[in-house]
Structure P
Amino acid sequence: MSSAIGPYAYNAGLLDKKYYAESNGQVTVRIRNTNTGQELKSTFDVVGDQAAVQGNFTFDGVAGQGAKIKLEFLNPYGSKTGQVLPTGNATDTILGFQVSCVDGANPAIFIRADDVDIPGTILPNDFNNLPEKLELLERIRRAATVAMGIAESEDKVAGTIPKIGIVSTSATHPVLSGETVKKEHVDVVIRFLSDEQPHRAIPLTAALTSAVAAKIPGTVVEQLLAKESTTKDMLTIGHASGKIQVSASMDPEKPHLPLSASVYRTARRIFEGEVFWTDSGEEEQGLGSISRSYNLGMAFVEESGGK
């Protein structure tokens, strides 16, 4: 969703006049996520006074190709706890297992696949044959969430936050499309789950948090990285739908703190519409049913801090 905000704001004329000085070129829009308070930069090409749509950039898990959009998340840590390592440690022992609790773009818990005796390259549907492993991972996730200070007790842990990722070293393996990802094309393999449900593709915020974790010495992710990176200054993660490249830049004076985390995406407009609602407050005052309309896309951008 983040990838669509900048291009939409540009096309809708919501930005300052300086952004429209040139009809062709590259634009960087600064966006504030009102849900988390975090900021990001969206950089994309414009052609003929419109955000570019056509291009040859592709990434696994999304069909088709399009113009590349760079998303740079600023200070991508502490979204729920205010700290990149909420427990103060690169690794902790939770229910007898070594895990890393990292609060990046979103909180995540990382555990070695071999520690829980799960194949690191497992595909989502194969988890159906491992109900006891799903239950174990959920118990670890809940206990770790309490240790992170996100929930007061295990029964109050949300189903989707934090996610838990099982991590393994790079390996040649099949993905959901039927294609094969080669060992030399990935730096690490991660499978994420939420509420005992495996993701078919790695969530964006989970990928960014993985990039942050990979930069912190001693974390589960850092321990399992390939000795040599497949791409300079990038982390290539193998996931159930293929692979994704992300990066993280750390504070040179505070090596455990990320300054930014970046990823490339695409976006295109698929519909325009209006949403109608009735103002219940005016109904209570006896004014009858008053129907109002509002441009759906405009409302979304304004509420996202794009005014």
Structure Q
Amino acid sequence: MSYLVMKERRTSQLIPARIFSDPKIAQSVLQPMRWRILTELTTEEKCAKDLSKAFGRSEQVICYHLRELEKSGFIRLEKTVKKRGAMAKYYKAEQKAIAVIPSNPVRGAQPSQQQLTESASKLLDPFISQGQLNGHIVLGSPDTHGIFRSRARCGDRATDLALFLGSLLPMTRESVVRLDTEVSQQELMRNLILVGGPRVNTVTLMVNEGLPVKYELTGHNMMVSRISGKTYSGEDEGAIQMIVNPMNQDSRVLVIAGNSYLGTRAAVLAFIKNTDQIASGNSMNRNVVASVVTGLDVNSDGLVDDVEFLE
């Protein structure tokens, strides 16, 4: 996603923006009614009926402009609500500004990275807001801790994860990483990205019972999928799954963890390299974001460098 930086004397503000090289495309968005609708949807999600009342125009006209804005990627469907026997579609602004720049590349500029797909953006949407990471990355402590008296070894995996998330954001100076032993009760209410299984990350342990792919805590390390009924016990097997935060229904929890350090490495790698596939849901139930992967050593150097999806 691109951003405009609005700088004032003491503050700066990041605004999600859509960049065009063809002014004709930008011109279609600047059509007066379409621009009014976009402006209205930057403040709160609304349906065609709400906008029709606000602007004194027919719902048919409003729906036409909503379709055009959705087609161009400026708004997205946020939810559908049943009202008096009809389905009302509520939309939200995806971008809040436009910019037109020449198509010729800027001298000395680095090539831009590939943009996330719509489904991948929607998966990450709770965690990325207004150009900032909205939540915390929580790692297991490297010191002996918790009921299992374990030490986490996945700190280096968090570096890869942070670099990936950072590539989607402008520069930030905020501290967003926490150890499970230092995260506060208030921070637990926020959006969380948990790295490491329940034996090494006590926050993962808190949410384990509500996960679609549960980590077995007795005996051998193992994952049990409540979706397929399958069990996964390989050391290099891991899962990436997202659920509603049980401590705050308005927040989300993304768990990236494996049966061991190797499985967590595979899960982090899968999240970075295959975000879109993970966003599409479990292969047996697309409505559930929960993928199970196994790590692969493609170049035979003893390290996991690719993954295979198991479900």
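Throughout, read-outs are computed from the coordinates displayed, never taken from laboratory work. These figures come from a predicted structure and were not determined experimentally. Cβ atoms are built from the backbone, for glycine too; each structure is taken alone.
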Query raised in the report: For which of the structures P, Q does the calculation of mean count of other Cβ atoms within 10 Å over residues 39-46 return 15.6?
Result: Q
Report summary line: Structures P, Q compared on relative contact order in percent (Cα under 8 Å, 6 or more apart): the greatest is P
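Hey, helix-only ellipticity at 222 nm (-39500 (n - 2.57) for each DSSP H run of 4 or more, over all residues; to 500) derived from one of P, Q reads -7500; which structure? Before the final figure, lay out the partial values.
Numbers: P: -5000; Q: -7500.
Value -7500 for helix-only ellipticity at 222 nm (-39500 (n - 2.57) for each DSSP H run of 4 or more, over all residues; to 500) corresponds to Q out of P, Q.
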Requested in this report: Could you figure out which one of P, Q the value 58, 50, 22 for Cα extents along the principal axes in Å, for residues 87-182 alone was computed from?
Outcome: Q
Query raised in the report: Among the shown structures P, Q, from which was the value 1.00 of FRET efficiency 1/(1 + (r/R0)^6) of positions 31 and 79 (r between Cβ atoms, R0 = 30 Å, to 0.05) calculated?
Result: P
